[in-house]
Each structure stands twice: as structure tokens, then as C-alpha cells.
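There are structures below to look over.
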Structure 1
Amino acid sequence: MSDAPSDQALRELLERTRTIAVVGLSDKADRESNRVARYMQEHGYRVVPVNPMITEALGEKAYPSLGDIPPELRIDLVDIFRRPEDVPPVVEAAIARQVGTVWMQLGIAHPAAAASARAAGMTVLEDRCIMLTHKRLRIPDRPASR
């Protein structure tokens with residue numbers, strides 16, 4: 001991961017992030033996507049669920065895709081909980097929305113999609129858990145953003 005941001009860059013990224021679209025967020029509390037998103041929500045981030053199979057998760061309206069999120073709802077970071085082969089269309093939608101960061105959770109990487117996102121000027125993280133990174137860097141909580 002030669003393109004991996006430094007801890008300082010990650011800290012700054014997480015401190016300026018307000019709204020996270022979680023692609024593949026499950027409404028089932030025992031799923032990893034739900035646990036990670038709930039943790040981020042509890043630490044002051046707005047979580048926007050993206051999953052065509054649900055209508056709501058964690059008290060937020062769910063959207064079938066990134067493209068279905070209203071344009072006035074600013075997304076700072078897209079957190080992906082999907083199989084690697086499902087990543088390219090998510091990254092394309094993130095590029096179209098001009099999202100600043102694409103974060104692929106543990107076990108998820110797609111070098112070609114990551115290269116496209118970087119070429120579009122985005123920060124890209126692969127095979128890394130946003131919750132574990134947040135905990136490790138001890139990012140201070142913020143008031144919940146709505």
C-alpha cells in the first residue's frame with residue numbers, strides 16, 4: 001500500500017469528514033457493516049445507508065445506490081462493504097458525485113477501481129477498517145451531524 005496516507009493525513013481526513021455513505025450497510029445489528037456504521041454514527045458522523053434491499057438502517061433513510069442519494073446531501077466519504085467485483089460501479093458513482101474519499105473495508109480491494117478514483121483526485125483506502133482506524137488514531141468525538 002504505497003499510496004496509503006500517513007496517520008496524520010488519516011487523522012485530518014477523519015476530522016474533516018462529516019457524512020459517510022456506507023455501501024452495503026445491513027439493517028441487521030449482528031453484521032459487520034452495521035456494527036462499523038453504528039460506531040461511526042455514535043462518534044458523531046452522519047451515516048447514509050446504501051443498500052437496495054432495505055429502506056432504513058440506524059434511523060436513517062436507505063438509498064438503493066449512491067446515485068439515488070439527493071445531490072443536496074453532501075457525501076464526504078464512501079465506505080464500501082461489497083465484494084471486490086462489485087466495487088467498480090460504486091467507485092464510478094463516487095467519482096460522478098465528486099466524493100473526496102473511497103474507503104474499502106477489510107478484505108476489500110480493487111486495484112483498477114482504486115487507480116480510477118486516485119486519477120479523479122480522490123483519497124483511496126483499501127483493505128482497511130474505518131472503525132479500527134478511528135479507534136487507533138483516537139479521533140475525538142464530535143457533536144452528531146444532521
Structure 2
Amino acid sequence: MNFEYERRINYYETDKMGVVHHSNYIRFLEESRCYMLDEMGIPYSYLEEQGIMIPVLGVNCSFKHHVTFDDIIVIKPIIKDFNGVRLTVGYNVINKATGDVVLTGETKHCFTDTNLRPLRLHKSFPDISDKFMKEKRV
């Protein structure tokens with residue numbers, strides 16, 4: 001499945017130069033990741049009901065172009081890697097009007113229980129694991 005999350009840039013997300021402040025992109029990536037999980041049929045709320053947490057282990061972003069207030073961005077998240085314990089999500093952020101790539105990046109995660117002990121989804125939640133495996137891009 002190809003996931004595309006679209007959002008308009010709010011004025012408060014810009015800095016004194018009138019461009020989106022770099023710290024906001026982390027939130028945008030999270031929004032698109034939540035959207036992707038919803039579309040996969042495993043929303044964060046469902047995962048948490050099952051006792052599954054997905055903490056962020058790392059974030060890597062490369063900024064290519066800027067966007068400003070009222071621009072519309074399209075974020076395309078993909079599952080780059082999944083081994084049942086760890087997950088890597090890649091992102092392309094595109095300016096809808098110009099087609100410019102605004103940002104490329106990835107977030108790294110692991111799966112834990114509510115006490116932050118690692119979970120092996122293949123073993124504990126095979127139905128959820130299968131959904132991640134189905135979406136994994138090589």
C-alpha cells in the first residue's frame with residue numbers, strides 16, 4: 001500500500017524567517033506514522049490497548065527545501081525495515097504545489113510492553129507482525 005498523509009502548514013509552525021521551524025517536522029512525521037498505522041488497520045490506540053508501546057529510538061532528517069505558512073505538504077511514510085522487535089520508517093515530505101522534496105528522513109523504533117520490556121511481535125502478536133511484514137519495502 002502507498003500511504004500519503006497531507007497537511008497544511010499552520011502559521012504558528014513557522015519561525016521569524018517565515019519558514020517551518022525544523023523541530024516541527026518530527027511532529028509531522030509522527031502524524032504521518034499514526035495515519036499509516038490507521039490505514040494498516042492497527043492504530044496506535046489499538047496497539048496500546050494490547051499493551052504494545054513503540055518508543056522512538058532515533059530520528060534522522062535531511063532538509064532539502066523549505067515550506068511556509070499555508071503550504072500543503074504530502075508525507076509518504078514507508079516501512080523500510082521490520083524484524084519483529086525493531087521498526088524503521090522512512091519518510092519523503094513533498095511540497096504539493098511545487099513537487100519539491102522538502103525532507104527525507106527516517107525514524108527507528110522498538111516494540112515493548114507497558115513496562116518497556118522488548119516484545120517480539122512475531123511470537124506475541126503474530127497477526128500484528130504480519131501486517132508490518134506485508135508493508136515492509138525492500
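FYI, it's all coordinate maths here, none of it is from the lab. As the structure is a computational prediction, the values presented were derived from the model and not from experiment. Cβ atoms are built from the backbone, for glycine too; each structure is taken alone.
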Name the one structure among 1, 2 that distance in nm of label points 7 Å out along Cα→Cβ at positions 73 and 97 of 0.8 was derived from.
1
Of the structures 1, 2, the one that 2, 10, 20, 22, 17, 12, 9, 6, 2, 0 was derived from, the read-out being P(r) over Cα pairs in 5 Å bins from 0, in percent:
2
Assign the value -10000, calculated as helix-only ellipticity at 222 nm (-39500 (n - 2.57) for each DSSP H run of 4 or more, over all residues; to 500), to the correct structure from 1, 2.
1
